[in-house]
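Any read-out appearing in this document is the output of simple, stated calculations on the displayed coordinates, not a laboratory observation. None of the values given here were measured: they were computed from a predicted structure. Cβ atoms are built from the backbone, for glycine too; each structure is taken alone.
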Structure P
Amino acid sequence: YRWKVFQFLPSEGFAKVNEDALKISKMEFDEVIGKISALLEDWKGQLLYEDNNYMANGYASIDPTGYFYSAVCIDGKYETIQTGRVLDTSIDEFLNNKYLNKEVFLMRSETNHRTLES
């Protein structure tokens, strides 16, 4: 089993609107992770956690209109940026666009692949 815990990332929509009520600092997030880790000390599963610094630029998703998008940090604020239409973007263009941290994205993909194999 694998659990993933993410820091709230206010990049668009309702998340942006409710940012002040829902956001927590990196220090608060680290405290929560410490508490969860202590509770799961004897758990045999895998616990992964990702703060906003790690998540921003490291994820890519596809919106309902068929465009890749990523959350990026611009001047200390998180924004959602479309990076290309899926049908018009080669894998090289996708992996090398300036809004994607290729190393983090590929490392995350490898972690997901290993988890599925076990």
Structure Q
Amino acid sequence: MARKRGLRAMALKAGYKTVKGLRPGFVPAVVDFLLDEFCAALDPFYRRWSEGPADARPPLARALEAERDAVAEALLGVTDRRADRSTNRVVVKIYRKLRPTAKEHVLEALPGLGRSIEPFLRSSV
């Protein structure tokens, strides 16, 4: 978030600040709550990546980047479904306001996501 600049970044930061202020620990709790669904959404991409020979397997970040649109849509599908089920009108309103630019942010974060989780996956592949 700190690297974000411009008008879109201002809206994103304001929304994040509002959601964070709802109650202490709200954002980490939501991430924890959605983690299983995020993992399930990433599973098909992980399986395609892990099925190749280990010595020829590209870094996970590169594999996610190769399917970037599909990966982003899969992850955003998780948050879209959660927003559809949520009863917290403040969070839903903020989410709906920020959703049109969300894919751009997810796409930007994919390489970091791949680099962050790959060390934990290598031992299981």
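Given a value of 2.3 for distance in nm of label points 7 Å out along Cα→Cβ at positions 74 and 98, point me to the structure among P, Q it was derived from. That value comes from structure Q.
One of P, Q was used to compute helix-only ellipticity at 222 nm (-39500 (n - 2.57) for each DSSP H run of 4 or more, over all residues; to 500), and the result was -11000. Which label is that?
The value was obtained from structure P.
When FRET efficiency 1/(1 + (r/R0)^6) of positions 66 and 90 (r between Cβ atoms, R0 = 30 Å, to 0.05) is calculated for each of the structures P, Q, which structure yields the highest value? Checked P, Q; max of FRET efficiency 1/(1 + (r/R0)^6) of positions 66 and 90 (r between Cβ atoms, R0 = 30 Å, to 0.05) sits with P. To which of P, Q does the computed value 10.4 (mean count of other Cβ atoms within 10 Å over residues 34-41) belong? Corresponding structure: P.
The greatest value of volume of the Cα convex hull per residue in Å³ among structures P, Q is that of P. Each of the structures P, Q was assessed by relative contact order in percent (Cα under 8 Å, 6 or more apart); the largest value belongs to Q.
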